[in-house]
Structure P
């Protein structure tokens, strides 16, 4: 194996190029880009490496393929979001698969699992048809001497974050703010930490300038000067996939008379359900499909952000944008899972403006509340709680110096 005294970064998803583009640019020729071109069973990853390569070629950036360097090269410093792994099938996996696809599926289809959930807090279906028959084994130790974990957003499960398998994988944890740093420190002792904020949201243009750029890009030239940015999450549960979009689309479309509406489905949703694009266009929405979208531009341009679950909720808080959260029906399994998993975006909504689907006819009233000074005050307070002061995080130059100091 060849040891290389350089900084490398694994790119597992196209959006990571936006997340860490500023760090990559600041390191210039001193960083090696590694495209994760492994085959995964996860359907949402189909075409991911192809899209990454396309973007890098367009930007005329050099890169290496993971398949060509794995076990052949080892870099002194390796940056990774932890999203690259080998899928290992064990005897235990096979036994669990047998159970989930037989008794587990039976419990789901007969709705017995729902009854068991109410009694015991779990449905005993072992995931049913959604069970993953493999164990994720991170590969960073095979590629890096000093491994740095890059954060992918603040939509953290307070029950499971950080995942246990990272304990022996990463030496250093970069954090978005004081909240995730506190969580990781409590679980993983004797590690090194660095608060880097949200590099993808550094040096954004003003609201007015951002809207001007977005209007030009989407060819928006009518007399509506207000913009809604709707960013629904990806729901992996097969039986509820797209529910957050299809249930709310006819309701959100009521704002078409007074707002230009840009919808950005999660990139994973587009891969598994490309038909959703035409469905959204029929409602009169503009649909954003740009793979390497600089998300900060859309957030800044928006007069109102509509979100439901996931990292978009925390991004809107970080950027202090007017925010209205759209909830799924009360009995929805995904929603129940978010609550049970103590997801941070779920906890945050307790102090923000959130509308239950059962109250959908009152969406105009909730919209006014979302635009109110009281809501903006709550968002500002949440930002401080999760991220601290701006000065608490390191700037890009400080991050680069930190990484270079890890080299020989």
Structure Q
């Protein structure tokens, strides 16, 4: 199947072929065609499976359902996105969700499935203030960090920085300070203590300055040279450069770029930083023993938490009260502090150090939030269906949809109650 079915056309063509003996099937199909204006294609297909199940002795009915289910399985993400669009559209009172709906519409109309998934995770996830989008992206995400970013008020990020091997271990630049990572501990240090070679020291100081202007990811280092000019360097493909995300041809060098009028005269002083960075791309790595935690509600504070060997540390950077580096007695103490101050759960990062009880407790809390979001969605759809029934009166399709939603509501309420009971049991057993 090269593309998803046009459901309305598929049902229309199927309906045309029905004879007088298939009047009941005709009524079911026609009712579901009309319901497409109100419900998503996914909901209609699921309802058709339920309603036409008793008629699958008929080859035509069986073939129709097989085609619909094949399309639903093959293009699952696309049908889920269309369903999400319908759900959010129904709540778009006062056009408050106009922008996320526009982004969602654009993603639905993307041709390639891989591009669609990428846009969901990178573009749609930005609108996680919409509960339905938050839950949708959360369910797609496999990474514990991404899940916590979607479920929490705070945010965790990987730290990409300069790392240099020295006699005592490694020195790494985190935010505004250098740290020594040796065989046992991490400690704050001065670069001059470990680097005696003047040329190497000069290089690292230039790279340190570059860090203040660069945005670093796992595959690129970007410098904002001016308001409308961003120069990027690929970490994976040495020598590859970008201007405003467009890859440059191999003949363009930093020298020719800075000689051209593209770079304003007042910004030519970026040249030494970019040249030194391009020569030392191997020094920029992901420091996987540290996470940066922030929260928009508390913009003055950010925390860099370390999980290293047998110890846990935090570099707490507060613009109002200064910076402090702490070693914690236990991971639970650090996790609790970050959760209280920045509303982010770091349990997944310290899984090797916190007890099994803490992990189970956090998983149950996440499950409770997830079920609550689903329940809110079902309750909203129930209100909508009940209102539509009150206006249309005799609609067998809507009555069936109502029963399905009520059953789903009951199931979620039971599941939520079970999770709460498990949480209570975990507390009382301690």
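Worth a mention:
- Between structures P, Q, the greatest calculated value of distance in nm of label points 7 Å out along Cα→Cβ at positions 57 and 321 is seen in Q.
- A value of -16500 for helix-only ellipticity at 222 nm (-39500 (n - 2.57) for each DSSP H run of 4 or more, over all residues; to 500), calculated from one of P, Q, originates in structure Q.
- Here volume of the Cα convex hull per residue in Å³, for residues 185-280 alone was derived from just one of the structures P, Q, and that gives 177; the source is P.
- When FRET efficiency 1/(1 + (r/R0)^6) of positions 73 and 145 (r between Cβ atoms, R0 = 30 Å, to 0.05) is computed for each of P, Q, the largest belongs to: P
- Look at relative contact order in percent (Cα under 8 Å, 6 or more apart) for each of P, Q: the largest one is in P.
- Given -0.35, -0.73, -1.08 for log10 I(q)/I(0) by the Debye sum over Cα atoms at q = 0.07, 0.10, 0.12 Å⁻¹, calculated: source structure among P, Q: P
Here, each number is a calculation from the coordinates, and none is a lab measurement. Keep in mind that this is a model prediction, so the values were computed, not measured. Cβ atoms are built from the backbone, for glycine too; each structure is taken alone.
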